[in-house]
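Chemist: Following are the structures in question.
Derivation of every value follows stated rules applied to the coordinates shown; laboratory data play no part. On a predicted model such as this, the values are computed, not experimentally measured, just so you know. Cβ atoms are built from the backbone, for glycine too; each structure is taken alone.
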Structure P
Amino acid sequence: MRPVLWEGLLPTGRDCIEGKHAMASQRRGVQGARVWRVVAVMVAASRWVVPCWGQLEFERAPISYHQAEVSDPVARLQAKIDAGRERLEYDADFGYLKSLLERLDVPISSQGLVYSKTSFQLKRIDPRHPRAVYFNDRVYIGFVQQGDVLEVASVDPRNGVVFYTLSQRRTDRPKFVRDRGQCLTCHASSRTAGVPGVLVRSVLVSPAGQLMLGTRAYTTDHRSPLRERWGGWYITGRHGSDYHMGNITIARRSDADQIDLAAHANLESLDGLVDTTPYLSPYSDLVALMVLEHQTQVQNRITRAHFETRIARHYDQVMNEMLERPDDYQSDTTKRRIDRVAEQLVDYLLLVDEYHLVSPVRGPSRFAEEFQQRGPRDHRGRSLRDLDLKTRLFKYPCSYLIYSPSFDAMPSAVRRVVYDKLWAVLTGKDTRSKYGHLSPADRRAILEILRETKPNLPASWRATSAPKGGGVSRS
């Protein structure tokens, strides 16, 4: 992400012109008080500085991340527990894990086993005792053998990812404890698009699970070559000659350039590498991890679109009042900011720059089957959750997160731009090369699926039809 120090926060364009006019009026002895109010706002705007690494200021208004009321799946479950309408059963081996997965509809087949010490419970994690990670579209759960807590991340429609812990001590009324900043040390950085979010890291580790400093490390998504993925993770599944960094430890930093990636490739089982009996599944499914990598970074871009738009509009509202402009006036700076985050989101939704699989991939668990069953389908049985796994992740390259509550809850100012940009690509009006991976058949299929399965599409999407070849004709 390119540096954006101060960009879009202090008055530019028309705002500066307005300010100059006001200062000229001051020299003529009028509107002096108004000018000083504008100057005060310009100084106060430094509170919304975007640091050079692109992280947004989300702890103050208008986001107020830590103080905001949330309605994510965990918050709703806690409300039911407090009201006595729901309960979590305790298990001697897994604590509240089994019950929590069931209550939040998180499939066991999503299990991934990570043995790098990349959790605050790092003292209990190593290649013999990996952390198990489970997820669905809105919840991420981490389980550590003999761990004090379950680690939970839950997606709120307006506030992005909210982090919790749940004590593994047995109690009559379990209580999720919301994180107040500790998790954000790792989960709010350029790796998460500068907002509170989730990420998948790939690192080389020692036989004790320690990160091998000075060696290559990656934050991975659907764009990453397999050779950069899953360092520090156990991996089961077939991937042909396209090797990855999983199932490997190195004793010395100098060993990093001599790794035999084929040594533990294409594993159907982890027998001989780790005892999986203390876990709910014997697998760490590579297809589940591929979906997880895609999902985390798309969700982060949705949150970024939320926050950036709300911050920009908040600034506009302040300046509109100071400059006596209409309440709904949108500055050129705000328009640029919204357009930028909308384009970034569209690129992720449409899997721009997705890695082209060298060999087909196949997971050993039921994850692929269960994942595909969750999606809405059109009258032809097509879904955006249909997996390809031969040359790419999805059969129809448009993210299923377009159905998520977070997407629908985006401010209308940015959601409208996202829809406009999607429409331009899917109907063939946007011919830029970065969308060249979408064939006319792809564009038409995605458009048809969305029109039939996505509620509340813009009226313009209903008023036109896209014939074969991706163009648009009036219906």
Structure Q
Amino acid sequence: MLDPPEFRKNAHEVVDWMADYLEHVEKYPVKSQVTPGEILRQISEEPPLIGESMETLLKDFQQVIMPGITHWQSPNFFAYFNANSSYPSLLAEMLTATLGAQCMIWETSPAAAELEQRVMDWLRGMLGLPEHFVGVINDTASTATLCALLTAREVATQFAINREGFAGVEKLRVYCSGETHSSIDKAVKIMGIGKENLVKIVTDPSLAMNAARLSDAVENDLASGCKPLAVVATLGTTGTTAVDPLRKIAEVCKSHQLWLHVDAAHAGTALLLPECRWMIDGISQADSFVFNPHKWMFTNFDCTAYFVKNPDLLVRTFEILPEYLKTIPRGDVKNYRDWGIPLGRRFRALKLWFVIRSFGVNGLQEKIRDHISWARELSKEISANDSFELMAPVPLNLVCFRYKQKGPETSLDDLNKQLLFKLNSSGKIYLTHTRVHGRYALRMCIGQTNTTRQHVKNAWEFIQATAAEMAVSG
């Protein structure tokens, strides 16, 4: 066991290591280069019977764990969507861990509840969301979306399923596009309606949901005796950051009294920019909205902002009040454990507060605006290069493209798989892939906290050089 002097000494060492790591993170291979099982073989099969020193633990952390880490905080990380950090967020996480507060209700930490309320009000204004939206912090967008669909289920059935289960309930249907995140598939399984009742609506050429086809699907389900429940509209799909036409979808939902949930997990951060708020035309008709500050807003994972039009419906869906959780000021405060699935809650509002105050709204906007600008610059470079092809529109900070040579589509797929493998195996950059209209494409997401224009230029030069080497080698 550490005593206070030892803890202080080791803590200083760890903080020094943290600062050195972040200062020099781009010297590491971005994607871990280990093989499956390589880390596992170095970890003892049995726990130690006698406690080991912190010096031994930190040494093993360096030698065993670090080689198996993919460095999401590298400015050369262009894969998936970002899971960003920043210095103010890290400092807040350290304070949160030290306090060790369980922030389930107001009484267990009043500051946590009231800071969360205020920070969510800040975010609502910063994003240009309607004033009637009320926010709560969740762990991930997957959880928030599940909360939205569970609430929609209860509203549509007059809370009968919470009381009685599914007996006698019509076949409930949820709608989204074929480009919507897989968390929706998982949510319909967890909420009990089954994957077969998740209706995937076809997309238009830009890969956004076709609202006319949505309307047809709802009408057909009504005619066949099903009960349409909710629609999930996506602002910034995972594959290509396509943006579903929110106003048209909202009109369909309004005409059939369907819950409209808006998933803006990644792209929601772009709403900090007034010029990007075209994406939320029609948002006033939405019932719920989610985005992840832990993706593109420089706030450590995990931190999801979930907004609802009617918080009473959310609370009614989840509230359970045993005697041991009854508190005196219950009616005058927000007990956020009633606003979602878990009883236990971390003090996530603190890091969000630190980030917003440290960067300032202007500072956040500047970084987001740069990322979008550099993505558009890259898309122009790709379009001007005869050896490459832009595969999807670039509304935000994600560029989908492929290397092309003469030959059938299957050969081009294999060619780009080979290119991606070479790029990621180099350790210099990290990209991922998707399929656009069935064709294999590379995804380059420009949104890491410390990425600069030069990092983007260097990555593009390396991609071209690697492709050229492949062409020479045949």
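Chemist: For Rg/Rh (Cα atoms, Kirkwood Rh), for residues 67-178 alone, the calculated result is 0.95, so let me know which of P, Q that is.
Modeler: Details: P: 0.95; Q: 1.06.
Answer for the origin of the read-out: P.
Chemist: Computing distance in nm of label points 7 Å out along Cα→Cβ at positions 171 and 307 for each of P, Q, which one ends up highest? Mind dumping the intermediate values first?
Modeler: Details: P: 2.9; Q: 3.6.
Ranking P, Q on distance in nm of label points 7 Å out along Cα→Cβ at positions 171 and 307, first place is Q.
Chemist: Using helix-only ellipticity at 222 nm (-39500 (n - 2.57) for each DSSP H run of 4 or more, over all residues; to 500) as the calculated read-out, with -9500 as its value, let me know the right label among P, Q.
Modeler: Checking each candidate, the match is P.
Chemist: Using mean count of other Cβ atoms within 10 Å over residues 259-266, single out the structure from P, Q with the greatest value.
Modeler: Numbers: P: 14.1; Q: 26.5.
When mean count of other Cβ atoms within 10 Å over residues 259-266 is computed for each of P, Q, structure Q gives the biggest number.
Chemist: Here's a follow-up. Quick one: relative contact order in percent (Cα under 8 Å, 6 or more apart) came out at 22 when computed from one of P, Q, so which one is it?
Modeler: Working through the options, I get structure Q.
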